[in-house]
1. Can you say which of 1, 2 returns 0.75 when FRET efficiency 1/(1 + (r/R0)^6) of positions 108 and 228 (r between Cβ atoms, R0 = 30 Å, to 0.05) is computed?
2. One of 1, 2 was used to compute mean count of other Cβ atoms within 10 Å over residues 100-107, and the result was 20.6. Which label is that?
3. Using helix-only ellipticity at 222 nm (-39500 (n - 2.57) for each DSSP H run of 4 or more, over all residues; to 500) as the calculated read-out, with -5000 as its value, let me know the right label among 1, 2.
4. Suppose you compute relative contact order in percent (Cα under 8 Å, 6 or more apart) for every structure in 1, 2: which one lands on 24?
5. Among 1, 2, considering only FRET efficiency 1/(1 + (r/R0)^6) of positions 60 and 364 (r between Cβ atoms, R0 = 30 Å, to 0.05), which has the greatest calculated value?
Structure 1
Amino acid sequence: MPSPYSLGIHSQAFISANLERSTRFMVDDLGLRLVKRTVHPHDERIAVAHFGFADGGTDQIVTYYEWNPIFYEFPADGFVDQETTKASLDDPQAGSPHGRWGAGTNHHLALHTDSREQLLNWKRHLSDRGFHVTGPYFRNYFSAIYFNDPDGAIFEIATTEPGFGHDEAVLGSDYMKPPEEAVDRKERDIAAEVASEPHADISAEMALRGFHHNTSVSSDIEAVTDFFVNRVGVDLIKMTDYLDAADATHYYYSATQEPRPGHVLTYFGFPGYPAGRLGVGLSHHIALTARDEEALAEWRKALAGAEIEVGEIEDERYFSSVSFRDPDGHLYRIATPPYFTIDEAAGELGQKLCLPSELESRRGEIEESLRLRPAPTPRRTAAA
């Protein structure tokens with residue numbers, strides 16, 4: 001049974017090379033709403049944008065952190081605490097900033113639309129805007145299309161039906177082999193399937209409903225299952241094949257008592273797969289939702305009691321959070337529900353750069369730095 005403290009999936013954060021470009025993608029291409037422009041709580045040199053869904057709610061958010069230097073690697077551990085974050089900015093390492101997915105990284109974020117008809121409308125909408133879109137593929141529990149954000153992160157849009165319960169009465173009780181129609185794909189026919197009419201505007205019927213699921217990569221799916229089910233507190237609801245690679249598995253976990261789109265974590269299991277590298281074009285972390293501050297503290301205590309290395313409760317201004325890692329090293333957080341109206345009215349969210357009060361005296365300097373985006377200058381030691 002899922003943890004009694006859990007309300008499901010809170011957010012997913014990505015790493016962007018250009019936050020303005022990522023904002024156009026989220027708002028203009030996908031129809032999400034910019035709900036907050038701010039800076040990272042660990043260091044004001046990191047620009048942050050939060051996006052909510054079209055219904056105006058902020059129960060689930062997509063976040064982007066900007067990492068723009070083209071000749072410095074992204075910090076291998078990510079932005080996990082203030083000390084290491086500042087150290088990574090003060091002494092960056094030379095190399096490519098781009099990530100590479102593998103064990104210990106997220107693979108993609110799936111967003112939710114109601115029907116296959118709307119899925120085909122989304123394919124036409126995105127294709128007409130210049131995106132390379134694959135699918136729609138039948139995945140047994142939903143149909144889906146796939147595309148990349150401007151930095152290369154993989155996004156999916158998936159349908160509600162047929163759902164997770166159509167092939168077994170007790171979810172997660174048996175290993176379910178996928179049906180032939182999901183395996184034997186007619187790629188040319190799939191590629192040609194698209195809405196006949198253009199959809200330049202995102203209609204109310206097309207509007208994305210929130211998350212559908214989040215998918216990560218593991219080198220040991222049994223260790224991940226034990227970790228999440230027996231220690232974190234989620235349900236295993238589906239065991240099946242990964243449809244796009246031989247000898248790989250796809251496991252689904254629900255973060256709420258009633259499995260439904262929006263609150264499902266999934267993992268591709270690649271036995272012994274090499275580790276990925278965190279960077280631009282990948283997800284920084286996934287966050288689960290705790291009911292409130294008290295539930296967050298109780299959940300943290302339960303994780304520590306299950307011998308999970310978990311961080312201290314951190315004030316991120318718009319919510320509180322704690323961090324931990326899965327067995328492959330992927331970063332997770334548990335956070336309280338977002339509260340973005342502490343510094344902007346509900347109807348004015350996202351219209352200004354919001355800074356904590358202690359940084360207001362430096363607003364001009366910070367705004368200029370975020371606009372010009374100067375690369376950090378690495379510290380140098382004296383030659384021996």
Structure 2
Amino acid sequence: MDNIQELYRERNKVSKELFERAFNGESSDQFPFVVNNANYFVFGEAPEAIPDGYFQDPAVMYQRQVRQFQHHYELIEDHYVPYLMPFMGTGVLCSAFGSRIEFIDKMDPSATGFIIESEDQLDKLQPPDVEKDGLMPHVLKFLRYFKENSDIPVGITDCQGPLTSALQLVGYDKLFYWMYDYPEKIHALMDLMTDTLIRWVKKQKEVIGEPLNCCAGNQGVYVPDGIGIWLSDDDAILMPPSLYDEFVVPYNDRLMEAFGGGIIHYCGAANQHIDSFNQMKYLRGINNFSLGDAESLYKLRTGLNKDIVIVACDFTPIDYRGYYKLLFEDMKLPKQSLVVQSLFSPVTGLKNKKYELINRDEKTVVSELNEILRRYSNT
């Protein structure tokens with residue numbers, strides 16, 4: 001068994017307290033930050049750094065993640081709080097309905113193709129067995145292994161929300177057309193996705209012994225008690241408010257209500273939904289990978305209610321000095337209810353709202369990033 005929890009107990013305690021103040025909106029003079037070089041997914045990693053069997057053998061996944069935690073603590077003085085993550089890509093829920101998941105060597109698993117070709121097939125979808133169908137039993141095996149072999153908190157697997165799950169089954173063109181042509185069928189589909197996701201997350205929490213209203217973390221960021229789920233809603237960026245309000249908002253809110261509150265993640269800009277976010281009763285935070293769009297991030301923070309935390313994430317920009325200067329010196333991004341995370345990759349960098357291949361030294365970049373974010377956090 002590892003000794004991560006014992007070695008860094010006091011450091012983690014300080015970090016958790018800072019996160020709790022941020023989520024409670026108690027402090028505007030300091031924000032928690034994470035320079036994350038311990039990613040549970042493999043996107044952005046050099047192939048030689050990815051061990052064979054990472055997605056097949058729970059011991060391999062466990063060992064890699066623990067090594068990453070130790071490496072992180074030795075290199076960086078930020079507010080990172082580790083948790084084990086049984087990651088199997090973004091298609092676990094849709095796999096339980098019959099979607100095919102492809103495992104490509106040295107890459108994250110991905111869903112391939114859509115299983116719904118006509119609106120009549122929607123009526124034939126049946127709730128899956130969360131212990132037997134698709135990748136769900138594979139994830140449960142990893143959860144049980146982590147729980148039995150470590151006292152590090154264990155998180156639920158990647159959680160695609162009702163909208164993303166429906167799109168993975170149906171496809172973009174059909175789902176959006178059918179919202180106009182067959183609204184009753186799409187509401188029934190969203191009901192099914194929501195109910196299935198609630199049962200699936202409850203089963204995971206049962207295995208790891210986690211209360212419904214607690215969540216170990218959200219994409220590498222510690223989450224305080226009282227927030228029990230996070231969900232990906234990437235396709236929100238494509239939708240007008242009218243469709244989002246009718247077909248997404250009530251289902252996201254029902255999902256988050258089941259777990260005491262939640263955090264919504266998306267990449268890109270979805271500022272057309274700021275009013276909708278503000279109306280969600282159980283929304284506690286937005287995890288936004290803004291893709292380096294500082295203006296969009298600023299509008300999101302200043303447009304949202306102050307009790308909704310902004311988790312400002314991104315892969316580390318190539319010009320990270322200029323990016324964080326723009327945010328905190330030029331734009332003066334408010335620090336209240338703010339968390340900042342920069343995900344370091346040795347081979348991937350962000351430039352002009354796109355990811356580019358780049359080779360850069362980990363120690364040099366993360367050390368400087370750590371000092372930059374510490375300075376802005378405390379000034």
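1. It was calculated from structure 2.
2. 1
3. 1
4. For relative contact order in percent (Cα under 8 Å, 6 or more apart), the value 24 is produced by structure 1.
5. Going through 1, 2 one by one, FRET efficiency 1/(1 + (r/R0)^6) of positions 60 and 364 (r between Cβ atoms, R0 = 30 Å, to 0.05) peaks for structure 2.
Each value in this text was obtained by applying a stated rule to the coordinates, not by laboratory testing. These numbers come from a predicted model, not from an experiment. Cβ atoms are built from the backbone, for glycine too; each structure is taken alone.
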